[in-house]
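So, here come the structures, one by one.
Since every read-out is calculated from the coordinates, none of them should be taken as a lab result. The structure presented is a predicted model; accordingly, all values stated were derived computationally and were not measured. Cβ atoms are built from the backbone, for glycine too; each structure is taken alone.
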Structure I
C-alpha cells in the first residue's frame, strides 16, 4: 500500500510504503530505482504492518519491489506494473 503526500516547501513527494500482508515475516525490505535497488528494511509496527518513508522527486515514476524473508513480492495496490526482464513485474509508484 502506498501513501503519498506532497511537500510544497521542499518540492518533494513523501511516499510511505506499507506492507500489511506479511504480519509473520521476520524481515521486510523495499528496493527500487529510487534507492539503486539496494533493499532497505521497513520498520515493523505493533499492528504487524511494516513501513518505510522516502522523499521522492515529484513528476516521476519509480519501480520497486518488496523482499519478504528473501522472496521478492509485488505491491498489489501499486499505481501500475511493468515487466522487469526476469519474467515478473515490478510495482510502479507515480509521484
Structure II
C-alpha cells in the first residue's frame, strides 16, 4: 500500500470516529465523494472538529476559510493537502 492509500484509509477511519458516524463504515466513504454537504452530511461544526484533528495529528494549520473549502471538497483533496504539507509525510 502506498503512502497516499494508507493516508486515505487512515482519514476514513478518523472521520467515522471523530464525527460519530454511526451508520457509516470507513469503506463507505469514497475518495471523490463530496465531503461537506454531501451524503455524509458533514457540516461546519464537523469541519471544525476535523480541522482540530488535522492540526493535532498531522501538525497542519488550516486557518483560512477559502483554503478550508478547497481542502474539504473531497477525501482525496483532504488527503492530498495533508500529504503535501505534513512534515512527517513529506520526507
* **Parent structure of the calculated result 18.5, given that mean count of other Cβ atoms within 10 Å over residues 15-22 is the read-out and I, II the choices** => I
* **Structure (I, II) behind the derived value 32 of relative contact order in percent (Cα under 8 Å, 6 or more apart)** => II
* **Among I, II, structure where semi-axes √(5λ) of the Cα gyration tensor in Å, for residues 7-54 alone as derived comes to 23, 14, 7** => I
* To do: Work out which structure the value 1.2 belongs to, where distance in nm of label points 7 Å out along Cα→Cβ at positions 23 and 39 was derived from one of I, II.
  => II
* To do: Have a look at I, II and say which one yields -17000 for helix-only ellipticity at 222 nm (-39500 (n - 2.57) for each DSSP H run of 4 or more, over all residues; to 500), as calculated.
  => II
* Structure fact -> Matching 0.40 (FRET efficiency 1/(1 + (r/R0)^6) of positions 47 and 63 (r between Cβ atoms, R0 = 25 Å, to 0.05), computed) against labels I, II points to structure I
* For which of the structures I, II does the calculation of Rg and Dmax of the Cα atoms in Å return 12.1, 36? -> II
